Structure formats: structure tokens, C-alpha cells
Structure 1
Amino acid sequence: MPVHNFELPRGRVETFVLSSHALRDNLLGDPSDRAVAVYLPDGYDESDQDYPLMVDLAGFTGSGLKRLAWQSFGESVPQRLDRLHREGRMGPVVAVFPDCFTSLGGNQYINSAAMGRFEDYVLEELVPEVEHRYRIRPGCRAVQGKSSGGYGAIIHGLKHGEFWSAVACHSGDMNFDMVYRPDFPATVNALARHDHSIERFLAALASKKKIPSGDFGALMILAMAATYDPDPELPMGIRLPVDLHTCALDPEAWSRWLVHDPVHIIHKTEAQESLRKLKGLYLDVGVRDQYNIHYGTRLFVEQLKSYGIDHRYEEFDDNHSSIDYRLDASLPFLFQAMTES
């Protein structure tokens, strides 16, 4: 049984609201004013030193605000940061927990006409505002996340290695053919119960007290569709890459999804050069991941090796769920990577 951390966080949390230009006019109608929680380590107020910055990207259905919460037989991220510092495994950091939740349940942290320009939000608004408000060590930034957050982190590594010092991806979405395509028939079946209408399906969900377990996978696929291939002419910008009668895949539409797949992006020279600019790249995945992400991660790691890109990779005996304990490996790695001279 995991050991519960009874220690209260020794630092403090500040929360502010960031009015975003990048998130305005998203097709979901979600607010562009976003809460940002910042954990300031113990001793921050008494010192005048600058601190490394860590940005935590929450997974699907999550929010940075939830990452601060008490955990049974576990610990919040601030508690974990304190413990790792107390154990001498890493130094103190300023940790940022943005609320990037959407009305479709989650976020992949890339730019989308439907979901909002969350990639620009993180790079051009969130981090600069935090660095303006707090004492952050120049050029000392790390981003990490799990699942959708892990996907966001690795995409930022593939595209913005000049911005980040280090990246950690825990079970991030990779190899879309294995991660998403198996869920298309169930999604079409769910829509069929609502006359194959995405609008009616979402309206029915909105009228319920909770999301039925059988509909959650369909909601996730609709969120991915709004992220990877939005159509501004359709309600909420959502279109699927399959026929809603036969479930036949539309190759042209699917190709627009694959443009965002890390196992395809890494073949671009500019993506390889971006990763080489990082001081540290960490990936891990459970060998029983229920979304088959371990296969995509293995493929991605083989590609890293073939291109001679330095990284640290670990597999562990678990699935996709409740794996925050893996932060004990990644957070010290990130700290060391971004603070080394």
C-alpha cells in the first residue's frame, strides 16, 4: 500500500487570472480568462534568489488546479516537490499549474480554432506572465505532463526546444493509429443513439447528472477531433475522420490528424534539431497501458535512437492510471538538466 504524505506543503500557492488573447473566440465558447496557480517554495519570500521554473500540464479531464489537491495514500505535486527537496534529490522550484480545461473535457496544448490557441497561450502569455511576476532563473524552464499533458510536453519539445530547457513526457499520446483509431467504432455507435449528430450527443451529455462511462470515450475522441482537425464551419468545429454510417476512415482527413502525431513529426529535420536544443529529455510509459501508448512510445524512442537524440527512457510495470509516483523519477531529472551549467 502506498505511504500517505501527512506533511502540509511548506511553501504557498498563489492564484491569479490571466486574460488571454490566444484563447479568445474559440469555437467551444470557453472563457479566455484563465486561472493560474503558482507554488512558491519554502523560503521564497525570505530570499532574493531566482528559481527554476516547472510547468505542469494536466491530463485529459484534469486541470492544474486539481494537481494541488490532497491525495489519499499519496501526495499532491507541491507535497512531492517538498519531499524530493527534503530528501536531497532536487532543489526548490517555482511550479506553475495552469487551468487549461475545456468544455470537451481536456486539452492537447496545441493551437486549434475550436479549442483555442493553447500552444501560444503557454509560450507567449503564461510563461512570460509568470516570469514577470516571480523571480525565475533566466533560461531555466521545464515542462512536464502525463497523458494529454505528456503529449503537450513532447510537442513543445519537438517544436520549441529553444524555449524550454528540459521536457518530461509521461505516457503521452503517440502513434495515433493505435491510440485513437480503435475508439472510432464505439464513438460512431454512441453518436448513432443520437441520430449520428454530434450536437445532439453533446446536448444529451450536458443534460445528465454525470457522464455515462460508455460515453466518455466518445467525448474524448470528439475532443481530439476538435484539436487535430477542426472545421470552423461546423458546430463547435468538430468533424470526425470517419463516415458516420460505415465508420470507414477518410484517408485525407486522417492525414490531417497524423500531422500532429509525434511518431510522424520526429522525422522532420526541424523537430530533431528542436529536441537537440534541450538539456534534458525524459520519457516513460507503463508496459500495460490500456490505450496502447507503450507501443507508440517504444516506436518514438527507437526513432530518437536512430537520429542520435539524447534522452532518458524508462518502462514500468503498470498501466495508464494513477502513475503520479513516476514524478519521483522525472522531477529530479528535470531539475538537474535545466540547472546544469
Structure 2
Amino acid sequence: MKKMLSVWKTAPKEGLELKESQVPKIKDDEVLVKVKATSICGTDMHIYTWDEWAQHRIKKNIPYIFGHEMSGEVVELGKGTKGIAIGDHVSAETHISCGYCYQCKTGNEHICQNVKILGVDTNGTFAEYVAIPHRNAWINDKRIPHWVATAQEPLGNAVHTVFSGEVAGKTITIFGLGPIGVCAVALCKAAGAEKVIAIDHHEGRMKFAKEFGADVVIKNGATGIDTQKEIMDTTNGLGADVFLEMAGSAKAMTDGLATLKPGGRASVLGVFSKPFEVDITNQIVFKGITMHGINGRKMFDSWYKARAFLNSGKVKLEKLVTHRFKLSEIEKGFEVMKRREGMKIVLEP
């Protein structure tokens, strides 16, 4: 049996293990993909550091191969696959849905009752090969390099979050300027937002947001900076029409809700390590806001929209890739993320 290099979560503590393992055997409805590039996501960092979220969500799955963002080439087809060919370049929709529950039958596969997440509930993409259901293989334009195409999954997260409501003519606050947040900045400007206010505590990420079109950037938590006051001042005391939470931060949620206009929209994508208090009465009920929980991408509407923005050149994913390492150097990638020195970190087997 052919062997491959793979990255495993083998113990309920911080860290990972590089191991040689067997190349996956595919089922009739699966394709085998030779991974050409895979990238590190915030979810992977939760798993790597073994925070409170990971302890509750992942514990039952270890040992297993993690990672979920990727681009690669199809090298084997299951007997029941359709619409895909050997040699196709693909990325993966990471929500593996059952296809028969209420959510799946009503256009909400991304919140399937029986969903499995690639690299969370199943073996993932931090490996030389990965097996995925053929329905989850998104065919890429071969002109897009694999090291760029691997970032489409987070772009899809941004698409889902931004377009869960109206954008054109709106003032929008975006908290959390990782790769998804920076993509959201570009998407909002491309879709005709009047003003995009980008908030983070890391100056390097704030610079990226400015380059991607943010009208105002605010350093959250800086000495002498009152984030809420800064937002209210730049909106003439009115607040934002739309609040996008992409930080997974209690402070971001508090500040975002406090500066959202009555009747505004909050779309929350961030994954929070632990519960916290929210002033529901005053910031949600009495303000009459609409709040959307965003889980991944709409299948497959978000992918088509992401493709359109990518092809238009209005979202330049290649600019977000700051580091490229070999898969065997994955711990270097996590160290870069810990120090917040990069944006999208790509691993190439």
C-alpha cells in the first residue's frame, strides 16, 4: 500500500505529529485528490493549541489527520462519481452533508443535521492525498495556481457573511482582519458599500485591510483609543448599518453591537473559545436588529459568487498569501500564526 506524509492530532494537548500513513482508499462516491497546496485556518489553530473549543469539539475524533483548506489534482475516481474527471484541479467544500435531512432538503446543506466537517470530523488535507465526496470537489480554473486556489474556502466564508444581507450604500464595520476579514473588506467595496470601517488590534493586518479598500481602520484596544467612540464619530453619531464579526472576540461582539444602528444587521462568523455575556435586551431586542449566525458557505451559492469575484480581479487572493512552507514545516506555519506575523500561510507537500 502506498504511503504518504500526513499531519496528525494524536493527543489532547497542544501540538501535532508528523507521520507516514497509508494513502486513503476511496469509496464509490469519492475522489482521491493529490494535495498540491493546503493552508492553515483559524479552526486549525484552535485544534493545534487545543483550546476550550477544540477540547469539546475534537476530543472524540483523535487520532486523526486535520486541515481542510486545499487545492489539488484529482488522481482517482470512485465508481459512482459524476461531473468530474482525472486531472481536474479542485478545492473542497468542507461541509459533508447527508442529503436527506430537513435542512438538506430545504436548501440549507451547510447546516445539515448530520454534517461532518472535513478535517474536523474526518481525516483532512494536511497530507499528500485526501479522499473527498465527489459532490464536495469544487473544480477550479487551471489558470489559478494551487497556492492561491487553496484560499477559496475562506473567501467563500467572507462571501456568505457579507452577502447575508444588503451591502450597497451601507456603512459596515468589520471586526477581525484575518484573511476572511480582509476578503470581506474587498467584497464590501466591490459591492458598493458607502464606507467600510475595519477594526483589529494588529497593525500589520490593519495595513492589509487598507490595501484591500477599507475607508477607515481602527486599532482596537490601543491605549487612548475608544473603539466605540471612534466608530460613532466616523459615522456622525449614527453607527453602522452592518456589523460583521470575524474575530471570535467578546470585545468585538460588544463593540460591534453597541455601534450598530437600530434596525441594523449583525452577521457573526467568528468562533469563540468560550461563552460570554451579551446585553441582549438593550443591544438586540430594543434596537430591533437582525442577527445572522454564519456557518461556512452556502452550498454552493457562495462558491459561484466567490468564483465571480475572483475572476473579476476585485479580490486578489494572491496578496493574502504571505508565507509558503513545505508540509513537513507545518509547525513553522503555526508559529507564524501565533506571532500574527502573516496572513494566509500555505503548505505544499
Structure 3
Amino acid sequence: MAAQRKRRKVTWPKMNKDDIPLRNVIGEYLQYHDGLNHSPKTIRWYSDILFALGGFLGTKAQLADLTVPRLRAYQSHLRSRRLDDGRPLSDESLHDHARGIRTFLSWLHREGYLDEDLARRIDLPRVGTKELEVLTEEELTRLFQHLPLGDDQGCRNAAIVTLMVDCGLRLSEVAGLDVDDVDLEDGLVRVLGKSRRQEQVPFGSFTRTVLRRWIQHYRPYFADGTPELFPSPYGGRLSMEGIKSMVQRLAERSGIERLHPHLLRHTAATRLLANGCDLHTVQRILRHRNVATTTRYLHLLHSDVQEKMRTFSPMDRLQRRVVGASR
């Protein structure tokens, strides 16, 4: 009788993983982010970055191809790459690619796919501090001169813009709103944020007026029983691209060429601070995880601080007493 061979015990740490296809592991990594309830936009961001790396390494790339020299060669490739209009990738794009790849490499190390944490050997390109832009009060006034409440399209557009300026809502958040998310009585809008967390954001009396007119008078002509706060004239939900196009047309009509949806969110943060709202309340309204993100807007208040100093200067208010006491 032939002797049975004893099967060797195979353990994950000792298993050879070099020949595992890279695209399979990338797919598992994207499922990991989906399991963490990260937004589709975040998952798409990682997908674009990692499959671009996979394309550089080759369609048959394996884990063994993830070496420091090849990863650095990919970074050099990105630096030499040109866009369709001939421009190189921006410093921000290069930084994003490096950051996405480093996060992926750290995960591979934690999960035991790589023995070494290669992320520590991949440098992040430097990115200069990007100065944020906001709309001035004069520009905001001019903007709303082109958002008449006397017709359905003007009122709809005004409702979108006021939610962005008053509440600091993101483009994706506005596009995803249903009519049931708006509480006109308490002045609150329920928002599904970046991490799919539902949060209540307050709005002011002007936004309430615009939303009430849109919801109660104009929207019924478009909604036809559908839940969307902003239905498309062609059926379904008004998409993010549809809102972008509306803002672009508004930029052309108002003459504010630099207008874009996220500029309205920047403006919301700055106006809140300029009007006396404290930093941590602004953080909560904008739903920033870290207050350091909110502090980026403080440097934009220079002119407002100057004006308030002229009004509230401690020494100016004491001037009469000081001068009188010195005589």
C-alpha cells in the first residue's frame, strides 16, 4: 500500500503572492472602500488612479511588478505626460496620483500582500498653497439680478444657488436632494454628505422664501409625482452636469467669468465668517471633518477685518478719554 504524502500546511503570511494579477487586487481594494461606505466619487477617484498605474505596468501586471524603481518610473512618466491641449499635469494632479498609490500600497502591506510597506519610499510631490477665490458682495448682488423669481426656470436656478451660498452645499449634494429633504417650517435641509452621512443643515429666511416659491408653486409643473427637489425638464433628476451648465450660462449672463459651483461654497464659508459666525459653527455647517480645513478661509477676510477694525477699534473708542486725560 502506497504511503500517503503528508500535505504541507499553507499559511497566508508564507504564501507566494508575486503572481497575483494586479487588477484583481485593485478590484478587492475598491470593494474595501465600498465596504467602508465611501462615496462613489471617492471610489471612482481611486479606480482612475490605480487602473492608470496598471495600464503603465501592463495588462498582465502582477504584484511582483510593484517595485520602487517601476513606481518611480511611473511618476516620471506622469511628469512628462501632456494633456490634449499640450499642458503638463498640474502639481495637484501629480500629488493626487502619488497619494492614491501610497494609500493603496499601505493597504497591500496591512493585508499581507506585500512584505514591505513601499508607500514609505514613494515621495509626495510638492504642491504650492492654492489661494481660494470667493465672490464679492457686489458680484453676489449682480448674480441674483440674473435669477428672477418671476418665472419657473429663474426660481429653480435661484433655489440651487441660494442653497450653495447660504448652506455651503456641494454640487453633488444639491443634485441629490429630494423634496422631502427640505423642512421649510424649521429651515433645515437634510444632506447626504461625502461619507454618505445624513446631516441637517440650516438655511436663512431668504432661502426659505425662494424654496417655498419653487416647491409650492413652480415645481408641481415639473415633478409629476417624482421625489426629486430639482427635476429635469426632460424627466428624472437634474444632473450635476445639468447644474454645471446652468452655472456656466449664469456666468456668461452676469459677466462673472470665474463663476463655478464650488466657488459658491467658498463664498458661503467666507461670508459666514465675515458676518461674525464662529469658526467651529462654520465647520459644522460646511461639514468639514477637520477645523483646519475651515481655517483656510480666514485669510480671505482681510478687507472685512480692516473694515470692522475701523468700526470697533478699542483705541478709537477710548480716544476721547485718552486724549482728555493727557491734556
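Tell me which of 1, 2, 3 gives -16500 when you compute helix-only ellipticity at 222 nm (-39500 (n - 2.57) for each DSSP H run of 4 or more, over all residues; to 500).
Numbers: 1: -9500; 2: -7000; 3: -16500.
Answer for the origin of the read-out: 3.
Which one of 1, 2, 3 has volume of the Cα convex hull per residue in Å³, for residues 231-286 alone, as calculated from the coordinates, equal to 75?
Details: 1: 167; 2: 75; 3: 107.
Matching structure: 2.
Values in this text are rule-based calculations from the coordinates and carry no lab data. These figures come from a predicted structure and were not determined experimentally.
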